[in-house]
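Peer 1: Scrolling down, you'll hit the structures one after another.
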Structure P
Amino acid sequence: MYERALSPIRIGGLEIRNRIARTAHATMMARDGKITDELIAYHLARAQGGVGLTILEAAGVHPSAVLSLANLDDTIIDGYRRLATAIAPTGMRLFQQLWHGGHIYMQPDGSPPLAPSTVPSPIAGVAPRPFTLRQIDELVAAYGAAARRVEKGGLDGVEVHAGHGYLLAQFLSPVLNRREDDYGGSFDNRMRLLRRVLAAVRDAVSPGFAVGVRLSDSADPRILAMDDVGEVARRLRDEGLIDYVNMSYGDYYAPHRQVGGMDAPTGFQIPHTAPPVADFGLPRLLNGRFRTLEEVEQVLRAGEADLISMVRAHIADPDIVAKSAAGHPDRVRPCIACNQGCIGRVATFGRLGCVVNTAAGDETTLAERLIRPVASPLRVLIVGGGPGGMEAARIAALAGHRVMLAEAMPSLGGLTNLYRTAPRMGTIADIAGWLEEEVYRLGVDVRLSTYMSADDIAAEGADSVILAVGAAFEAPFRQIQFPAEEIAVAPGARVIGSVELFEDRRADRGHSALILDDVGHYEAIACAEELLERGLAVTFVTRHKMFAPQIDITLRTQSALERLHAKGDFTLRVGSRLVAARPGEADIAPNFGTKVETVAADSIVWVGIRPGQTELAAELEARGIEPVCVGDMLAARNLQCAIREGHLAARSLPSGAVAARPIRAIA
């Protein structure tokens, strides 16, 4: 079925068992720059799942630029050896990416970044110090020494990161590199440092040790064009400095190009990254939001790539290769490309996670391989068939409990059913569909169209009760920034919630709409996009100082803004509030100002915080039943909270199952 994807390939003198790779991605599981048991367990789970090649997250090679891993001295070798020893029986190959961020990040001690020139980055926002010639020599030696440590630690190869706007890409750019010495000016001069680095790496390792490079263009071709990136790759190939090339897309001037969200199509990078390395003669590793082996197979058969990266797909399901190869692709837990638990959680809580896979990053305690059949199964009643309730049912059933799942609606899925047809949100329904298939496969007793009162629950006599009934659909029409302020809503003004907008998509919403976003997540974006596609003029008002701050860290806001402005008459007002609503119009004002602006608004769509439904839990407690409450019924939050809390509730049942750690804050 996946003949090309599962066929072996050679990189230099090294055989890779299949063409599925995991490129370098931040987990932030290192401690003091060293490999930890948690990081080993994370990669081991994916190695056991069948992936062919993993490239470890970027390791800083110089004290001026360190993220998580620090390959600065020989103290890292022991960690490499422990990781290599754990991975070896699985057959997966393991490379280490070597990295310097240049002007992207401040130095660890707070000093200005080091870079080719004094051009600041959009991330650090300070003028860097240019590398001196002595520092360049020191850096080249550091790359070589780092590669030697990787080989000494038992890994199979290294990849030098020269893309995504990091240091070596900065040297390649005629805009970011304004040097007037041998490292700036002409194309050859701008390539000089990368050549020296790769030559030092080659000299430091054995002939059979794999050496590759990661390259990408810039969002602005004047900074670094993809044609120039292709020329760099060809010259490195011709000079024998690399065994493979890893082609990527974008930099920090448009970070959403690097990691496409749920709005990006499968393989979105391929049209940009494949042509420059066509007929390349060395293995080409390409990227671009691949979620299934079938998608990978198509690109490989077309000859556009030799290996494909599936990072987020493996975060969501470590066993994606094994399940697919065994003829069970339907059993693969789908990545929904929300970027919330992986990229978002790294940025907010400093550690990788996953919205759909609670065990991701917590494999030492929560890996599903640790679940054992219970000695004394419990009768578990779960009320609420949204993602949180279904995850609780799935985990409880895996442990061998007798599980009944009651859902008041005629289908499982909860709010995901509402948003499955919302613009650019369809993948959210994928996880609900997978959970539904799993609970039926595991023999859960599913009762649809079954409303459960406190009396009904008590009558079931279950040993354990888990409530996952979600949040209230209605909420008080108040703004978080101004809780004491009443919004003056005149008779005849049409004010609806986001739920109502998608529940009744045939309703006439007029010619103009105001979106009042009090949350800052994707829900309001979907509402705006829905109305723009219907031809309405949309004014987007948010209390936040920026657009959709809750998903900015997921790299999805920039692409969303591009779409909204392109779709029609879209006006954005940040740091603002709704003052009054009248038929056909509304008054808005700055949060901390008095100037009122009247805008057309045949409909006002309020996206706000919905309260949890705690009454049922209180009624049960009055009857002496202590339920476990999960997800939005406590307070409306996000999908990750619902699934994680459902998972942990089931893992914590008094059954002899592996104990879960306490619920932590969730991104």
Structure Q
Amino acid sequence: MNFFFRLLFKFFLVISLFFIFLVLIFYIDKSIETKNIYKLLGNGASIINDGGIIYRDLNKNGKLDIYEDLTKPIDLRVEDLISQMNIDEKAGSVFINMIGVSKDGTIMDIPTFNDPFSFLMDSSSEMIIKMKMNHFNTRAAHSKENMLKWYNSIQKVAEQTRLGIPITIATDPRHGVPTEFGASIYTPYFSKWPSALGMGAIGDSILVQEHARIVKEEYSAIGIKVALGPMADIATEPRWTRIDGTFGENPIINAKLTAAYVKGLQGDSINKNSVISMVKHFPGSGPVGNGKDTHFPPGIQLYKGKNFEEHLIPFQAAFEAGAASVMPTYSILKGVTSQDIGASFDKEIITGMLRNRFNFNGIICSDWGLITDKRVMGILFKPASAHGVENLNTDERIKKIIDAGVNLIGGESLSIELSRLIKDGEISEDIIDESLRKIMKQKFQLGLFDNPYLNDEGLSIYNNEYNKNKGIEAQKRSLVLLKNTNKILPLDLNTKIYVEGFKKPFNNKYNFSSIEDADINIIKVTSPKGEGVEANSIMQMLLEGGRLDFTKEQLNKLLPIIKSKPTILVANLKRPSILTELNFEAKALIADFDVSEDLIFDMIFGGFSPSGKLPIQLPSSMESVVDQKEDLPYDSKNALYEYGHGLNY
């Protein structure tokens, strides 16, 4: 037996050493490759003083070109720039992909095990210098000083490219409290707000516009100039995993809040102080078939209630408010167009609806990862969301998406492939130029060509007490009191309480007790997730929603506690949860939309009166969920709580 274990130890030792050797070779090879890529850069832009006006010589030709001249009309500057771009530069400019950020604020060129997602990404230098890309999104949330350092560093690299085209940085939402993995990115120094669903529970367009204005300030201070949102989708399918990113189930309220958010981000017109709003997911991702998120197959939306038109209402409002960019859904819209293909591949959606019906003239950017599979160290992270065009190869998918009318392709770095297709005459250079007119115009409007750099004075915005307090106000206003039997709430501060399900340690002002000695239980639950899901990739395991009811095991654990004494139940709602059994036994029920736990306790103990209203219907059973139609709001029979319900003290 000892011989066997010694042999096994030697085997694993050899395997480990071999793995370390491979990793070492990988890092050495990457380091050499990166150094060679940086050698392709030229000098930075020199300064031209023309009659007292300062210009940057971005193409390093020693003279003032039209596109460098900030006194010229933007349309003329765009045309001059495009006329100087070669095909490789044009191809690189129509892709946007995720970019890594090193924790110390340096440019990430080599993936690190501290950030497993960095293995999903091409190196920064490769994308900027070799692939000629100048649009990226980031999920990094390092210190504000290091995020600023990184931003200025990549702009310096961009300045040293042939034409000095500046980089545009985009992000998913960042203004929530700490939460599980999802679309939102917890950024500690940003002001803290409830989820979009919580903003829907408030329903105040003035507050939403002010929220977006604050988002604009806080994004801009570290160089983020495109917000991948708001989500204008109507939450009509309760199983959908992205519901907490929407404003809820009411198309009119959603339209009002979506328009307010766009106005707050962009202002009355796009300028150097704006953040671009990329409203999504046209024409509405709410009615996903059987609740299955369309990041993943089969990627369909169903309209059993013949309610397609209602899902367009918030998008119409966004366009009227001036939304400068739009992102189509991943989905196949069953029965809406003549082809069963994903929206970004469908010319009837992109050109027919967006361009012709709605006269949308901004940037149409596809959602991420429609063309190629994404892998982390060989393991499938996300399959290509090429719904309906799975039979097409990479080149054919590129041609299909561009022919449909998409301007900017998300989550891909396929500029070399696109450049070849243009040079071979398979894609018209004129079509790419038309996209570039929209893409480069936004960069000029944002002032990036004139001066993309930022100083650290802007970081003082993160100390702004007004912004922090507005976020706290919104969190308080978003809490919804659904049940308050015999006015058990608010509790007296001396009440002995047993607490379960909360993550945050609380201060000593509350009278915490064991479950045996407590007068009241305060229990927190979160929307069930992942039950009944067969995941075929890492991302599907992380995001797919599944059933909305609690398992028998969960109920068998929770119900005895709730029955043991009067219980205040707090339900954190990422999606509508089936709370029927728990609600029956609890004395009070509070709906929480990602609110700081100390504020929830403040409300429970009478620090303020709840005022939020349910932005979604809460179903009473999985049977009613299955029976409802994906595209219709408020159609769950015998709902536990209806849309708009909410009590106060």
Structure R
Amino acid sequence: MCPSPSPSSSPSSSSSPLKTLALGIETLIHHPSSSRLLQIHALLLKSPLHRSRSLLRRALLLLLPRSLAHARSLFDRVAAPDPFLYNALIRAHLRCGAPSEALSLFRRMRLQLHPTALDSFALSSALQACARSGEPRTGEAIHAHVVKSGFVADLFMRTALVEMYAKAEGAAAAAAAAAARKAFDEMPERDVFSYNVMLAAYVARGDVAGARRLFDDMPERDLVSWNTMLHGHATSGDADAARAVFDAAAAAAADRRDAFSWSSMISAYVRAKRPGEALELFAAMRSAGVAPDAVAMVAALSACGDAGALRAGSEIHELIERNGVEVDLRLGTALVDMYAKCGDIDRALGAFRALTAKDVLAWSSMILGLANHGLGKLALEFFSEMVSGGVEPNGITFVGVLSACVHAGLVREGRDCFDSMESVYGVSPAVEHYGCMVDLLGRAGRIEEARELVRGMPFAPDAVVWRALLGACRIHRNVETAEEAIANLVKLEPRADGHYVLLSNIYAQADKWDGVAEMRRTIKRNNIRRVPGSSAIEVGKAIHRFVAGDRSHPRRDEIYRTLGEMIERLKEAGYRPMTSLVLREGIDERSKERLLAEHSEKLAIAFGLLATPSESTVRITKNLRVCEDCHSAIKLVSLVYDRKLIVRDRNRFHHFSEGECSCGDYW
């Protein structure tokens, strides 16, 4: 970040200001001091600068790295700046991320000085300013001047031309990309910087394959090269290719990895929904002595939220506080999101309230968190507070608000919110908002109204909308509408097993056993594989993941012994396994009971009972919706074992306590 001006002290009086300036500047060169620098700046403003241009140059060179604002105020008092001063100021503005101001200075330079003063240094800087400020037409005009002036063979000029064309956007982007490559290919010689500019251009356009070809052809690579290629693979969603580059960078002659490299790789794992590997890499980053930057911490917190790793997330929060890391809006929002996704809504609220400023993303994260925990009325209160504070909601905000109404059964409030989206807030309802409304109406038993809403959508309903309608049919045992929903779902997701299972359950509830048999035949005939359910629990510093029937855990014997004892105690308390949910043919009731008992969430809970203190909360993360049998069993676990359990499934959070669930059996 470029330093900003601060109040200056009055300089000491002197009978010879220029002599004092010269002495002060010499002292600054050997002993830099901010206060003395500002004294020199103040004296320069009062001095006859035209008498000593060399002093002015030296003063500007000292001011530029420390305070661009002071340097600019000094420059603007010069009647006729020479090319050296112009070039120094233009480069300084480029370094400080002010390309438009740099271009403005170049235009002023061109008007004030003779055309011959526009040397290769000035022109290459102007091209960079065009590239970074998005002014390709100005860049093309400068390119013409470059050709006319005979500077086109200059290495820096060629590189600046590549960058200028490579960063063009909009309708001219394709032609500019070709021009960038042409300028690159016509370079008589190329250095690593030239290659890096072209490499970044490929990555920015999303042409990762082109970037990789160029990367592989590079005669030498520096840290920027490795990081650019790593970032390209990471943003394209190819975490494995990104990891290959990351590991190759480590094996290079010198370890070509810095904090950006680690952060990019951690972020790649988060995008790929591989939170465990992201957290392992974050730990390795710290072990390697690389201090995590804010980007790495945000990515690691996101991984904790995805994995339900509350302890790991809390430790990162402690690291932030211990190291005095500034919790800006992005990092603070990441903390809110992590705590909410890990089931600790109170700490999410605490992190939210600690934010000194809140944007729409922070508010939306908090509202979504409250919604997923079933705190619908509180979510609506937060929405009202947000709007009253002048923060305009966006589409994500309304997903949170409508989800809050869904999970709390607030039909009227949800309808009012949906109707006001466009008319009051100027946000057009998207397919996800319609999905929320279908879910809300359907769960409330207003199946026909939900059905009409689907039919009247201004665009084609997606699978989420039809799944919401099918889920409502399960709750209210509406076979006819369920069949309509499944017919549309099969067209959109023909290989998804969950639709068939859900319709089979609806048939079973309605005693339509022919329908159940047909669903079983359909699954078998189409060779449809069930998406394996998995449940995770954080114990100590490790995340333990289970699938149905899992026997891979090192403590499997203890887990299955605890599971058997748990099922027996639940049966004594009134638990009856819902064997009708098991669609496998040719097995007896006892085998069906065993299959239900070995569902992933029950295994995770058995391990939680075995490995955590009796007064602690058992926290489970499930990748799919919790089935009715497990939901019923977990309610009894909370009663029989006097434990609180928090389960996050695909739909929402379930807080189990004293035999009840916060969802009210409404999920």
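Every number here is computed from the coordinates shown, using simple stated rules; none is lab data. Please read these numbers as outputs of a predicted model, since none were measured by experiment.
Peer 1: If we compute relative contact order in percent (Cα under 8 Å, 6 or more apart) for structures P, Q, R, which one ends up with the highest value?
Peer 2: Once relative contact order in percent (Cα under 8 Å, 6 or more apart) is tallied for P, Q, R, the winner is Q.
Peer 1: Where does the value 43, 29, 27 come from, among P, Q, R, when semi-axes √(5λ) of the Cα gyration tensor in Å is the thing being computed?
Peer 2: Q
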